[in-house]
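Bear in mind these aren't lab numbers, they're just calculated from the coordinates by the rules spelled out. Computed from a predicted model, the values in this text were never measured in an experiment. Cβ atoms are built from the backbone, for glycine too; each structure is taken alone.
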Structure I
Amino acid sequence: MLFKRSKQSGTVRFETTVAFSAVLFAAGLSAPASAESLNSFLTKAYVNNPQLNAQRAGTRASDENVPLANSGYLPKVSGTGSVGFTHSDAGVAGLAAGANSSLAGVNDTVPRGVGLTVTQTVFDGFKTPNSIRQAESNVFGSRETLRNTEQSVLQSAAQSYMDVLRDTAVLDLRSSNIKVLDEQLRQTQDRFKVGEVTRTDVAQAEAGLAGSRADFYTAQSNLQNSIASFRQVVGVQPTRLEPARPLERGLPPTLATAINISQVEHPSVQAALHQVDAAALQVKIAEGALFPTVSVQGSLSQEYDVSNIPGSHAFVGAVVGSVSIPLYEGGADYATIRQAKETLTQSRLLADVQRENVRAAVISAWGLLESSKATVTSDQASVNASEIALNGVREEARVGQRTTLDVLNAQQTLLNSRVALVGAQRDRVVASYAVLATIGRLSTTLLGLNVKQYNPVVHFEQVKDKWYGMRTPDGK
C-alpha cells in the first residue's frame, strides 16, 4: 500500500496498489521472484510429514500379515539334539574275586542323538485360505487408510500455507494502518496547535493509533501460530511464499456429482468396505474350528549308547498321519462364531456411517466453497466502497463538515473490509482443496506435484511370498 500526503489540503490521501493474485491481493503484496509455490511445499509435506511416514510404515507392517497367514500352507520343521553322561557301577553280593565280569563292573556311557521332525497340515477347515484372503482385505484397507492420510496431510499443508499467507497479509495491513494513523495523529496535533480542532480530536486520534498497535501485536501472534502449524505439517519453516489460487481441475460440476463420486472413491469408504470383507472372512475362519484337522508328520532320529549300553545305536524313521475331529470344546467355538457374526453386522453398519460422514463432509465443503466465492465478490465491493467513502470523509473533514472520529471510523471500516477480503480469499482456496479431499481425489497426481509417488504395492510384492529372512526389503 502506498501513502501520499496531499500538498493542497495538508491531509493524508490513502492510495492502494492492489495485486489481484490469491489472498495477497488484499494487502497489495506481490510474490518475489525467489518465492516458493504452494506445490513446492506440498511436495515437502508429502516427503517429510511424520504422520504420513508413520502410516506408510503401518501399511508395510500390514503387508506381513499375508505371509503370516500363508504359513498355514507350509510345513513346520524342527530339529532336536541331546547329549548326556551316565555312570553305572553294578555288582552281585558274594561273588568271588575274578568271577564273571559281565555280572559286575563299572560302565560309563554318553547317550546322544539327533532328530528331525516335519509336520504338514493337509486340511484345517479352510482356515488358512480364508486367513490369507482376510489378510489381503486388511492390506487393501490399510492402503486406503494410507491414501486418506495422504489427502489429510496435503489438505492440512495447503491450509497451513494459506494461513501463513493470510496472516502475513493481515500483519502488513495492520502495519500500514499504524503508519496512516500515526500520520493522521501528527496532522491533528498540528491543527490543534493552530486552533482548527479541539483536544478531543487529538485524543480520538491517539486512541485510534493505540488500538491499531494492539491489533498489530495480535496479528503478529496469529502469524507465529500459523508458522508453527506450518512447520508441524510441512516439516520446514515457511520462507517466501507465492500467492496461491483455488483448485479448479478435478472439481465436480455439481454437488450431486460430488456426492456420488465420494460414495465410490473416498478412501475412508473403501477402507470400511474392506473391513466388512475382513469381518465376513473372520466368520468363516471361526467356523473352521468345527471342521476336522488332517496333518502328516514325518520324523527321523539317530541315537547312540541307547539304554546306556556302550556302543549301541538306533536309527528310527516314521511317517504318521493324524485326524483330529472336534466334538465339543465347552461351547467356546460356537461363542466365537456368534461373536464374529455380530462383528460383521457392526462393520456393515459402520460402513453406512462412514458413507454418511463423507456425504456430510462433501456438502459442508461444497457449501463453504460456494459461500467463499460469493464472499470474495461481496468483500471486494465493500473494499471499493469503503475506499470511496474514506476519501469523501477526509475531504469533508478538511472543510470542517466531518470530525476526526468520522475519519477514524471510515479508516477502520476500510481496514476491516480489507482484512475480511484477505480471509475470504484464503477460505476460497482452502475450500477448493477440501472439496477434492472429501470426494477422495486430492492426490499428488491431480496436483501435479514433482515427487516420486509412494507405491505400497512394491513392498507387498517383495514380502508376500517370502518364506524366511529377518531383514526388511529396505535392509533393516
Structure II
Amino acid sequence: MPNQPSTTTTSSARPQALPLRWTHSEARELSLENKTVIKQIGKLIKADERDQVRAILRRWRPRDVVELMVHLPLKRARKLFLYLPSGAAAKVVAELNDDFRAALLEDATIDRLVEILDSLDPETSADALEELPEEVQERLLPQLNRANEILEIKTYQEESAGSIMTRKLVAVPPDWTLEQVVSEVRRNASVIKKISVVYVVDQRRRLLGYLKLRDLLLSPKERRAAEVMRSDPIAVSSDMDQEEVVRITNTHALTSVPVIDTDRRLLGRITSDGLQRVTRDEAEEDAHLMSGLSPEARPDAPVLSIVKTRLPWLLAGLIGATLSGSIVGSYENEIAAAAILASFIPIVMSMAGNAGIQAATVAIQGIATGTLWIGDLPWRLGRELLGAAINGFTAASVLAVVVFGLSFFIELAAPLQLAVTAGIALFCVTILAVVIGASVPMLLKHFGIDPAMATGIFITTGNDILAVLVFFLIATQLYL
C-alpha cells in the first residue's frame, strides 16, 4: 500500500476569550480588569444580549453581581436585574441595601416579584415589600406562600428588634444529649448559614440558656444540654429599638443576640449581618440629618421628592440666616461708625460653626456607641470647656496678632483696641459654640429626639446667630 503523504492540519479557530469575572483586591479603586468587565457587560446590555449576559453571570457570586450593578448606570442595572433568573435575582436582592433594592424592584412585574419574594426568607421579603408602593404590596401579599409569616413580621414596630430578627435558629430542649444537639445542628446546616449558638428552651419555648459550638465539641456527647448550657443569656425584647440592640451587642461583644417576648419566649435572633446592616443604616440616617437632609432622601429620588425632603430644611436655614442678618442690621450705626467690624462677621461665624460641629459630632458618636449618657454631661462639659478655652485662646491670639500686624500696612483706627476686641470676641464665641455643640445632642437624646438633628442646620444656624450677637455686644463695649 503506497505511503500516504503526511498532512498537518492547523486549526484556524481563535482561542476562546477568558470568561469575564469580577476580581477582588484590597485597593478601594476599581481595578482595570473590573473596569473592562463593566464596559463590556454594559455594551451587551445595551445590545439586549440577554442570553450572553446570563451565561457570563451564571457562576458569579451574588455579591459580585451587586458590585457590578452598583457601577452600572441605573437604567442598565435595572435591565440586568430583569435578565437574572428568579433564584439568582432573589440572592441579589438579599445582598442589596434598601435604597438600591427599591430602585431595582421598581420596574419588576407582579409575577416576577412573587417569584423573587417567595425565594427569600420572610424577613428579607418583608424588608423588600416595605420599599414598594402600598398598592403593589396589597396585590403581592395574597399571592406569597409565606404571607402569614411576613404579616407577622410587619406587625412589629419599625426599627425594633422584632423587625430585624430572623427566625432561622437552632433551639433544643434541656434534656437532649449533646449528640442529639449536634445532629440537629447538622440537619439545619443547609438552611442556616451561620450557626454559632444553639439555644436551650423549655416546653413553652422560654429561653433557658445557650450552647456555644466549643461546648458541643469539647464536652462528652452523652451529657445533657441542661448540664453544659450557659444559663446567663443576654437577650433583647422584640420591641427594643434597633439602635439600643447594637449598643448592647457592642458592650458585651456579641456576634448575635436572641429576641424574646414579655414571657421570655424565644422569638428569633439578630445575626451579625443584621447588626451590621443596622449600624450602616443608622450611620446613613445620621449622615442625612447632619447634612440637613431627611432620612428618606435617596440618590434616585424624583424631582418632587427632592423638593419635599430638602426644602423644609433649607427654609429652616433661611430663617436662621434671616435672623443673623437682622442682628447685623440692628447694628447698622455701629458698622457705619467702624466699617472694619463687618469684616470680622464671617470669621466669628465660621469659627462658631466649626467648633460647634466638632463638639456635636463627638457627642453624637459617643451617644451612638453607648459611651455617653446624660449623667456624663457635667464632666463632659468641663472637659470640652477646657479644650475650647485652649483652642479659643490660641485662635484668638492668632487673630489679634494678624489684626495688629495689618495696621502696619492698612490704616486702622485704634488697632490695638481692635485686635483685643476681635480676640476676646472670638474666644467667647468659640467657648459658647462648644458648650452648645456638646450639650444639645445629649439633651435631645434625653427627651427622645434623634441627637443627629442637633448638627447640620440647627447647630450651624444657631451658632451663627449667637456668634454675631456676641461679637457685636463685645465690639460695642470695647471698641466703639
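Some notes on this structure:
- With relative contact order in percent (Cα under 8 Å, 6 or more apart) derived as 11, matching label from I, II: II
- At a computed -21000 (helix-only ellipticity at 222 nm (-39500 (n - 2.57) for each DSSP H run of 4 or more, over all residues; to 500)), which of I, II: I
- Across the set I, II, distance in nm of label points 7 Å out along Cα→Cβ at positions 107 and 411 reaches its highest value in structure I.
- If mean count of other Cβ atoms within 10 Å over residues 147-154 is computed and equals 16.8, the structure in I, II: II
- Among I, II, structure where Rg and Dmax of the Cα atoms in Å as derived comes to 39.6, 149: I
- Top of I, II by FRET efficiency 1/(1 + (r/R0)^6) of positions 307 and 467 (r between Cβ atoms, R0 = 41 Å, to 0.05), largest first: II
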